[in-house]
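Just below sit the structures, each encoded as structure tokens.
Any read-out appearing in this document is the output of simple, stated calculations on the displayed coordinates, not a laboratory observation. Remember, predicted model here, so these are calculated numbers, not experimental data. Cβ atoms are built from the backbone, for glycine too; each structure is taken alone.
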Structure P
Amino acid sequence: MTHREFPLPEGHVYGPGRKAKMHDGTQGHDGFWLAYLQKALRLRWGFAGVYPTGHLDVATQAALVELQRATGANPSGWLDRDTWNKVFTLDPRSLQLNA
């Protein structure tokens, strides 16, 4: 998959709920980009339980937490710019994951 720039403005994240600067995949083009991420988590990283639904579902959040833990990031399950970049630039073979 080709690496694309994080699709949200600076300071925004994909996460549960509808707080300020929080996107859950239900508005506008957010679902497209979440599905794009989910395809990468499934095909690139081997998270078999993640499907391209376009929603920040439980399986996607669990995969994000696993990836964040493995890279030393805060395991929030939210998708921020740093986590997005890691999904598309790190070599999956470089980390020990429970995918």
Structure Q
Amino acid sequence: MDVTAIDVNGNGAIDYAGIDRIAKTVRVTAVKTEGPASYTVQRTTAQAWETENQDVAATTSIFRAGTDGLRTWTTLRGLTTATVTSYNVGVATP
């Protein structure tokens, strides 16, 4: 987990319920299920404290990469894009 912050009010402390600008990144190994299939993924979640004077983190993005290197899922503000790489094995190309 990485936390980055700017001490906006200059009081020498990071105030999650104040006006400081805070971002957190969490990386974990997880399982992503799509229909009947499950994939082991490396998931990176980014959060930001966007509302002043409230200790509430908003998830701004989630990136999942399949450990097989063939699949990724990117979620930005709730909208997800999936990418699948496939290869034609045994097919000759000119």
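Which of P, Q yields -11500 for helix-only ellipticity at 222 nm (-39500 (n - 2.57) for each DSSP H run of 4 or more, over all residues; to 500), as computed? If you can, show how the numbers build up before the last one.
Numbers: P: -11500; Q: 0.
Answer for the origin of the read-out: P.
Which one of P, Q has Kirkwood radius over Cα pairs in Å, as calculated from the coordinates, equal to 15.7?
Values: P: 13.2; Q: 15.7.
Structure Q accounts for this read-out.
Between structures P, Q, where is FRET efficiency 1/(1 + (r/R0)^6) of positions 5 and 85 (r between Cβ atoms, R0 = 25 Å, to 0.05) highest? Before the final figure, lay out the partial values.
Details: P: 1.00; Q: 0.10.
Biggest value here belongs to P.
Compare relative contact order in percent (Cα under 8 Å, 6 or more apart) across structures P, Q and report the one with the greatest value.
For this comparison of relative contact order in percent (Cα under 8 Å, 6 or more apart), the top structure is P.
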